[in-house]
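Visitor: Listed next: structures, encoded as structure tokens.
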Structure I
Amino acid sequence: MAQKYLTKEGHEKLVEELNDCKLNKRKEIAQAIKEAKEQGDLSENAEYSEAKRRQRENESRIMKLENIIRTAEIVSDNVSTDTVQIGCVIDVEAKKVKSTFHIVGANEADPANGYISNESPLGNQLLNKKKGDQVDVQLPNGKVVEYKILSIGK
């Protein structure tokens, strides 16, 4: 299995989510289960079934978060800006359109907000490239787009 990476900020967000799942959501779900049980017959109790489903989902999320936090490598804040690395913020241009991307680990990816994974086709092609380099990225639809790196920052 490939090594997974997290930025310091991404790690903090996952720890915060884990704490929320353990401390707040568990209490909320336990209360919902208790209230549903008080209604009587559980065999036809939709509230009870829903609360138990939420409990399973929350426990599954807790296990996933604990695994990510335990196994992921946290990327240093002192990343070099000589080449594109995880943790860098880069400006690129493609088809005369400028964009800014944050290169992050797969667990932090949010392409709609400019956070692209080092494992994505674009992120992977940009890694270890320098300012002024151009990369060709094949999109899922088969088209190839050329990106030029305008700047690399933190």
Structure II
Amino acid sequence: MIDYYLYLWSTTWPYLSLLCIIWGLVLFRLIWKFVGTWRYARDAWGFLLLAGKVLIWMGVLGVYTKLLFFSQPDWLSQPGYILGLVEGKTYDSGSRTYVLDVRAGSVQNQFYVDQNVYEHLNIEDQVKLMYLPVRREVVRCELVGSSLKSG
């Protein structure tokens, strides 16, 4: 499971870092405004204005957070697991992606792998994959049985 979140972090760290910076700046600014209001404007109007600002900024932060999880929905999902046979391998030169076709029972799925995994697997190898359920990218690939005959 830790492999899953480490992989997600490695692919989305710029987005998460920027979101944390935005959250930190906005919260710092709101705390600073609260302290200023507490010191200098202890009337109902000052706190009402501060409450309005807090609501607006919480809405902005909510939108930014929702956009992150909308663009990276795998953060809110459990990893997928499959045990099956490699039925096909393709390389799409246009998008530069390596695709594995894996059959588990009567269902055939496509998964995106890196070049190293693509080169080491053969057709009819039995593999166990942990993958991102939305993007279908393989996080971990274990070779369970090989089609190569030892002679």
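Visitor: Name the one structure among I, II that Cα Rg over 2.2 N^0.38 Å of 1.63 was derived from.
Guide: II
Visitor: Can you rank I, II by relative contact order in percent (Cα under 8 Å, 6 or more apart) and just name the one with the largest value?
Guide: Largest one: structure I.
Visitor: Tell me which of I, II gives 2.9 when you compute distance in nm of label points 7 Å out along Cα→Cβ at positions 17 and 49.
Guide: Label of the source structure: I.
Visitor: For helix-only ellipticity at 222 nm (-39500 (n - 2.57) for each DSSP H run of 4 or more, over all residues; to 500), the calculated result is -12000, so let me know which of I, II that is.
Guide: I
Each value in this text was obtained by applying a stated rule to the coordinates, not by laboratory testing. Treat the numbers as computed from the prediction; the structure is a model and nothing was measured. Cβ atoms are built from the backbone, for glycine too; each structure is taken alone.
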